[in-house]
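Computed from the coordinates by the stated procedures, all read-outs in this text should not be read as laboratory data. It should be emphasised that the depicted structure is a prediction, and the values quoted were computed from it without experimental measurement. Cβ atoms are built from the backbone, for glycine too; each structure is taken alone.
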Structure P
Amino acid sequence: MAGENGNGVPQGEEAPALNALAQYIKDLSFENPNAPRSLQPQNQAPNIAITVNVNAQPLSATDYEVELTLEGKAGEGESLLFNFELIYAGIFRLQNIPQETAHAVIMIECPRLLFPFARQIVADCVRNGGFPPLFIDPIDFAALYRQRIAENQTPNPANA
């Protein structure tokens, strides 16, 4: 293994690294608009809708702020039990990651690292609102990334 630094990386080159420098709640809202009526036993399970979004912006040549937005509600109209919005963000440093893969790392790996914390915040908010905790199923951020890329490459007939 001559010429390698022991980590499988050629000497003179640093290994790729992704570091979380900070994580924080940027915005959090929980509403229970029909309480105390909404806290009474329900005849059927509510319809639960959840929206996920990821945004990122550069802070420097190596540092990025990544925002994971989770929005959701249980029930609709008069039978709305609760709704929430969480923007959970992190500052990430990318080092020695090729430019052609950096965007995918930022939009897939960074939210993947943020998600367990955001999921727990939502579960705690819903529980503290008087309901059983809402545990959001794991999210395939790679599939979301591919979907977003495909949507951005699809021609818009309105612009033709």
Structure Q
Amino acid sequence: MAKTDKQKLTEHILQTVEQIYNMFGPVVPQEWLSSDITVTQLRILLVLRAAGPSRMSDIASKIGVTLPTATVIVRNLVRKNLVQREVSPEDRRLVICKLTTEGLALIEKIWGFSRFAIRALLDGLTTEQLQNAVNFADQLLKSAETLGKNIK
């Protein structure tokens, strides 16, 4: 079956993004390399950054581990002062986890590296090209919002 124009354009965009990524290689931000957190701990920090305060069971589900495993990992993040656990005021049986100021700062530094790289790429564009990029980014956001509504 022949690809449609839309499929060809989508494939072109994906290949272009991959080429850009390969030019820079997989870059791991120094903030993460210099910290003593594991990949799984980083995943929990990213989940909390994206989802906000979350129940332990939700965290376990999102990163694909058992509840006892998530509990141990979060306990270590609490010891490192990156995550805070609180009892839910509505149901004292529920433990809610959230990023501490230090945890948020670490994730923002890691996240900030990506923003820095994207900003460097955008700096090479003309004002007209930037306006086209803004329009494209707005359209992607609308598409993501629609997709998010359909997933939930």
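Out of P, Q, which structure matches -22500 when helix-only ellipticity at 222 nm (-39500 (n - 2.57) for each DSSP H run of 4 or more, over all residues; to 500) is calculated? Of the options listed, only Q reproduces it. When relative contact order in percent (Cα under 8 Å, 6 or more apart) is computed for each of P, Q, the one that comes out at 23 is P.
When FRET efficiency 1/(1 + (r/R0)^6) of positions 59 and 123 (r between Cβ atoms, R0 = 41 Å, to 0.05) is calculated for each of the structures P, Q, the largest result comes from P.
Largest in distance in nm of label points 7 Å out along Cα→Cβ at positions 35 and 139 among the labelled structures P, Q is structure Q. With distance in nm of label points 7 Å out along Cα→Cβ at positions 19 and 91 computed over the structures P, Q, the top value is the one for Q, the highest of the group.
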